[in-house]
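Derivation of every value follows stated rules applied to the coordinates shown; laboratory data play no part. Note that the structure is a prediction, hence the values are computed from the model and not measured. Cβ atoms are built from the backbone, for glycine too; each structure is taken alone.
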Structure 1
Amino acid sequence: MSRVDRLCLIALAMMYVSAPAVMAIWSLLHGPSITAMTIILIGTLLACLIAAVTRVWAYFFWIQLPVLLLSWGFAVYTIRFSIPPGDTLAQILAEVSWEEIQGFLGMATGYWLALIVLVWTLLYVALVLKLPRLPIFDHVGKGLSRALVVSLAVTAAYCITDPVQMADGMALNPTVGGILFVTHVVPRARAELRGSNVNKVPYGARGSSREEVHVLVIGESVRKQSWSAYGYGRATTPYLDSLKSEVIFFQRALADANLTNWSVPIIMTGLSPEEFSLTKVSGNLIDLAREGGYATAWLANQDLNISRSVGVDPDVFERPPDPNANIFGRGILDGSLLPGFEREINKFGRGRFIAIHMMGTHWEYSRRYPAAFERFGSREKLAALSSGSLFLRGPANQATLIDAYDNATLYSDWFLKQLIDAAKKLNVPASIVFFPDHGEDLQALDGATGHGLPTYTRHAFEIPAFIWINEPFRKAHPDMAEALKLNAGKEIRSHDVFNTEAQLMGISWPGKDSHRSFASREFKPDTAMKLAAGGVLNTTT
């Protein structure tokens, strides 16, 4: 073996072991030694197995190229976020579009990352091309083989003393972890995104074949008493205040549940809280609209688990990725949904049903609006709240939390304005229904905080809701327009949205129930039905 060949082999070997070595060092710094030793053990065993199959160094390294790139991606992600790639990344990859990839590569971070990967790959390929077909085992004597077997056996015996840490080490090996992520986690996320976990049954729906546009906007953590449209002292909904002659506000709208993973599925399926169970889901409003001849779109700035749970599978699915999402949710603003909405609402030739799932006024409130909407409160205190330097739920900061919530409400009003203004340009019948998943408690005003408590709290269930309809809709469907006005003062519930949207779209099916549509004169409120508080059936008393 020449000196050049030896140098090429050493360089390739270093590139090969670099990702597992980095992961082993990182694991050693952050956990027990068994985890790090298992990473090395698994990496060595895999190398021996592949070497036994290929038997030539050039073949060995050629086969390893995609695996090495995957391993480095696994290692970089794990070290950067202190957690191996899992469902969050898989969800992003399962829905990423080519346009989003181009956008990422156009950013400085994406550009430099792509450049580093390209240079690394070209260097690796050049070294492999330079390497002659050297046999792997020609210079491996019996002594070296025995030493390797003994060392592997000793390492395995040490690792197996703690099976839990050994399992962690196997999962953190970048080769094993990377392959499992690509071959199992991502396909599972893609399948779940398409509703593979829901056993769907066709509704047998019939549509009217009319070209109309109907929009359902699902708000998030929306406190009715914080809207100036309902009498709040601060002007938090100035645009909606100006539309009181065009918008029908429902005065007694009530969320069926105070948890998103109950309330949104109830909205999308029409199941009441007393009968709701994910095992009973056999379809959703998107499916019904498609059967009725409508083009469908789901634009979400929310957790994908909500979409998965009811098998949402529209013609167009858009969710702006947020790599910096944390336990408080996404930091991407709802305004990021507007380009997709503009595109979908202006598709002509057939009826369109567009569902939008906002982040709205979900905690952490100060992350839900840009600086331009800091109308209420002290800029300094709001900045401190955003940075997390205050004891967020302490008594002294309750006023600042209210300020942040009101600013987030103001931004939601602006967002709804963009939707309505875009719909006003249509010359076909159109409607926009706004119905939040649940309300929100503010400690200083309500004596409770947030939502999801297993007991009834008024402001976690009482929600603002409205419908906007344009003049072409009023002319085409005067009976529905009149019924909406008549029902504006009645109690309406989350599960009423399903039949209401179906009636607005002119869709009929064997299970249609006009009593559950507040766009019908036959609507009857479910005043005796229980609510789901914290996932537990409850009453309002």
Structure 2
Amino acid sequence: MAEVKLEDWQVRQSKTFAKWVNMYLSRKGFEDTVGMGEEFGPSWDDGVKLMKLMYALYDVKMPKRYKKDAKTRVHKLDNVNQALKMLNTAEVKTTNLKQVNLLDGDFRMMCGMVWNIILDYNIKGISVEDKNAKTGLLLWCQKKTKDYKGVNGDIKNFHKDWKNGNAFLALVDKHTTGEVDYDAMYDSSPEEKLDAAFTACEKLGIPRLLEVEDLTEVDRPDDKGVMTYVSEMFKLFSKEDIKENARDHICRFLNFQRRMDLKIGDYNARFDECIGWFNGKQEEFANTEAPATQTDCNIASDSFKTYIVEEKPSKLAEVIEILDLLSEIQGELKVNHRVAYKPDEDHNPDTLQQAVLDLGVSENNYINEVRTAREGLLEAMESDDGVSAERLAEWEKAFEVFDADKSGHLNKDEYKAALSGVGVAMDEADFDANWSSMCSEDGFIEKQHFIDYLTAFFTTSDTADSIMKSLQVLGDPAAPSDDMWTGMSDEDKEYLANMISNAEDGSLANAIAATFGSD
């Protein structure tokens, strides 16, 4: 075969490939070596080294009979055929590789064969974020060097981006402790950085598949040579990546479990506080005695309204939030394929919802009790001809209750509250008029003045007959004229007209009688 003049890049590539092959032969205990440069092609002509390489890499059994020291082309052809069968058994794909290529030591075809083996053995299995082979290897390099100045993960190829040594040095620094110091060497020469990285890799078991000058003395380093070396770094360092990923996986699992434990603890604590409030309120309503006076009824009603408007809504909202929290817990557990959380009997959500319903029953019972007490007191008031001692005592109590500053007299706001407390309700205009007529020059109402007013208010006896007699003074009730209403307000006139129109026979007498419940 005619001698082929090799170019510089081909020599450098063959050196890397030969070192890679010899590394794996040596690891399997073979002393055979593949030559470099012009010797690279002829190294394969007897098929023996290819057979040993397939055994070393893929554990394909070597044939029992082969010519260990084949001299003739016929014997070499027999070995080559068996070597190619082993290559086929290992399922390594090659491009148009034939027996004659090995027998003739075809340099170009031998380089292509070894590169295909490297691709299959070293690179084909690389997978990073669903990116395979070359793309996956490049992505791994980018991720591992993203925090290093001068690299920043900006690696786009396997040739020129590796010339200055930063990428190699960053990968070593990322995965080792104390072997190199990237920051300290940042301003060093490319030769120094590459040598430091390659030396560290030698200590870790990767021979110098590349020499420093293979990158620094050429404009474009051989990408196959660089990929071969980097793939060995990947195989070595990704073992730590796998451990790191496993640790991260465990940490994520533990973080999730801790978060779920905290949420479940929060659910139980909030549940206990909320159910305690509902049960406490239910007991409070059940054990509260019925009001004994009209003032007590009014105080109880005002207190209940405050409870309904200001206190209870926030607790109902808390119930919704607690139930939503339980739903969140169950949802996260389901999405993450965990066993559903089963609250114990004391924290069953149905118990909380039932407590809401039970409290509603207690509230209704309580407010009905207040209403019944009020109606009984009103009936007693209606049967009184005058002011009983009990009613006087109630008014005095109302005065004391609403005398907030304990001054012995009532200011305007206290007076209004006291009147409401004993059942005297007025609109703003009527109250202002009443206050003006009642208060002293100092702007207060004394206790006796308050009692006297209520005595007059509640002992004034209106009957249908008394009202009709007053109407007769003004005119004829059976045929009322407009003059009868002179001096009355438009509002009073309108109200009286509505009473008459709603009366059974449209008469003024029946309209008045209806208000007293008489025929």
Structure 3
Amino acid sequence: MKKSIKTLASLAIFLLAVAYTAAESGKKQRRISLSVLEDKIRGGWAGQMIGVSYGAPTEFRSKGKINQDPITWAPERVSNAIQQDDLYVEMTFAEVMDSKGLDATSEDYGEMFKNSKYSLWHANAAARRLLNNGIKAPLSGDPRYNAHANDIDFQIESDFIGLMTPGLPQYANKYADRVGRVMNYGDGLYGGMFFAGMYSAAFFEDDVRRVVQQGLACIPAKSRYGRTIRDVLDWHAKYPHDWKKTWQLIEDKWDKDDPCPDGALEDFNIDASINGAYVALGLLYGSKDFGKTVEIATRAGQDSDCNPSSAAGILGVMIGYEKIPDFWKGGIPKLADTKFQFTNYSFNTICKSTMERALKNIQMAGGKVEANEAVIPYQEPKAAKLEQWDPGVPDKRIAWNDPAWTFKGDWAEVRQGGNNPRVVGKNANSAGAEAELKFNGAGIILIGRYSQSGGRADVYLDGKKAGEINAYIVERTNDNALWHTYGLKQSPHALKIVTLDQADPRSKGKNVSVYSAVTFRAR
């Protein structure tokens, strides 16, 4: 009897060891047929096209509230995707990889961005402006130079990275770190890592919640972005059938303190983390239903074309192109060979090049590409190093006509508007004009106008030279943050701008326009 018990115990230990070994072996590699891999890649690109086209008419129409308006869809509307920046911008980064190789550097991506011809806004625009002024990547995304470093820009351009790193989240983070630093930093960078990590996980995960968790594991848990997504997951667990309840909780806790010059103290919020929360919201409450996913991500508001684009792209990878309902993808075959604006790619060719890059990454990671399948080594997601940019809490928006401003010298009023223009600021185009602002705070962003006829000015803070303004900007680049600083002692300060008889050699004039300033108090 004792021998029998001993034998059974030994057998149990043996079986446990076999099970453990099998589990560990399963973690060491994953297999996916090449046809399924290709179908998932096509699903990811198709999802982006559908989502952005569905949400396009609603972009920033609903700020700080749920969009209750009717939203319609017809398959032919997907043609709108051909002209969408959150598709053609990421494709130009992909083209850098295709031309220079997968070891392309941040400087390589920066050079492409510097010379791009499409219109850009926010962190992208600031990065292009800086690159054209000799500030190379990754400094072009650093908050010391780029006041939009927490904005959404890289987040909406990172999808292509996740699509070429199936089951390889560490590779996704590696590429995201190189590309994302062209225009973002901290939470702005983490948005792209979170999205790319979700795409990477979506190739093998069947549970949407697991996909979001795997994306979250790619970024620092203590970051503002990480804490935001953790809350969304927790609230989804607590209120699994009430997305509007979770949306309100997101709104109450996280839709605040946006440092963007356009969003500070306004309903407008282009911060990466709040919009990333809406993508997670759509995925979690969409429950793998394609229509429900894009609708929730759209109705959440703010950047409501980019958000459903990424949510639908991630879901498109999970279910694959073939399982996207024809009601949604029916317009794609007709334009599958039409090139996206500003790129050399069509839907068919971007899917083909993504597949080729994915297979290269699989081999570089130690996997194998066989006749009919790929063998991919298992990679655990690893969080990036914690870095945060926090200029403080937006405190005041001080318009040009506030008594805190003093203008001396040759300043003229700047008027904007159609038949009934209003005064929006002051402009000087000769040397020696002075504008002084007295403020109390720990940081400040000076807001004005960049143009192809911009001039130069010196900036003084509390009587000491603190920097300079170059108000020239290349065409199709839309920025308004003339100068900024943060980390000051919370106390009264004096900011002075003195115009110069100088301009960028490319400029057609010497204009320096001042509209307002946003001040920040210490947190």
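Numerical summary
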item	result
With Cα extents along the principal axes in Å derived as 153, 51, 47, matching label from 1, 2, 3	2
Source structure (of 1, 2, 3) for helix-only ellipticity at 222 nm (-39500 (n - 2.57) for each DSSP H run of 4 or more, over all residues; to 500), computed value -15000	1
Of the structures 1, 2, 3, the one that 2.7 was derived from, the read-out being distance in nm of label points 7 Å out along Cα→Cβ at positions 298 and 418	3
For mean count of other Cβ atoms within 10 Å over residues 58-65 computed as 15.2, the structure of 1, 2, 3 it came from	3
Structure from which 7.1 was derived, distance in nm of label points 7 Å out along Cα→Cβ at positions 154 and 434, options 1, 2, 3	1
Structure responsible for 41, 24, 19, with semi-axes √(5λ) of the Cα gyration tensor in Å, for residues 282-409 alone calculated and labels 1, 2, 3 on offer	3
